[in-house]
Structure P
Amino acid sequence: MNQQVKEQQGLNETQELANELYWRANLRLIGICLSIWFLVSFGCGILWVEPLNEIRLGGYKLGFWFAQQGSIYTFVILIFYYTRQMNKLDKMFAVKE
């Protein structure tokens, strides 16, 4: 009986460690995606708009383009990237939905 309890506790500790590692990896991925989105939307659309406006994209100033379209495109790309990375994490940690 004691052996079963010890084995169960060992499994619980192992599962808790795996859950913690999974959550850390998830938070790291979220942080990376949010940082990229912030840099593109706030940085390119507001902070660095003047230098970027010297470059033209399709007849529009690049700073204006980032403020109007670029941040949206980046957000959509980040959604697909996040989904793909989370699927990899789910397989790595054997998480099933």
Structure Q
Amino acid sequence: MSYPPPQRSNTSATAIVSLVFGILAWVMLPFVGALIAVVCGHLARGEIHRAPIDQRIEGDGMAVAGLVLGYVQLALSVVVVFFIIAALSFGLSFAHWH
């Protein structure tokens, strides 16, 4: 009895890019890396879910990991910018308060 050859599955390149930039967002490229990770993560998940069953594409976990890393980094960036603006505005207003 012969079995059909196993189907070869491909990994989504955009999922890999999302994960790599999600990691880079925490190491080298804080805001830009997070934006790229989020955009590529959404593109990869769409590509993976739209793929036909006979041409399965893997990498959904990498895309989700890139999305999580990117979104958390973006949220942290927004909080940091908010605190910087608050510190500058309150710091300047309290400087003349003596």
Structure R
Amino acid sequence: MRVVAEILLAIAATGLYLLPAILADRKKRRSVLMLALFNVLFGWTVIGWFAALYWAFHPESARQLARIAKSNRQASARHTIDAIVSRSTTHHKDTDAPDRDK
């Protein structure tokens, strides 16, 4: 029974230790990996753990969100252009093919 209690205590302590990384993942933060690494490396200090917790709850900056939006727009534009080029090359192959019925 004591072993089970120790295992449960170890799981609870690990969950509490990684709480900032878990919360950041649940909030769909883009920097979860960086935060998790910071949490693992510096979380053993009380200041490092609270810094990671603050980072997990701190909102993304407007500048960073603008960069993310621009990146998403560029990716969408690239996808659209690729689709247009793909259709165009397929259409040209179909129309340029010689008639075999003649």
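Miscellaneous remarks
- Read-out relative contact order in percent (Cα under 8 Å, 6 or more apart), computed value 20, structure in P, Q, R: R
- Kirkwood radius over Cα pairs in Å derived as 18.1 - corresponding label from P, Q, R: R
Any read-out appearing in this document is the output of simple, stated calculations on the displayed coordinates, not a laboratory observation. Just so it is clear, the model here is predicted, and its values are computed rather than measured.
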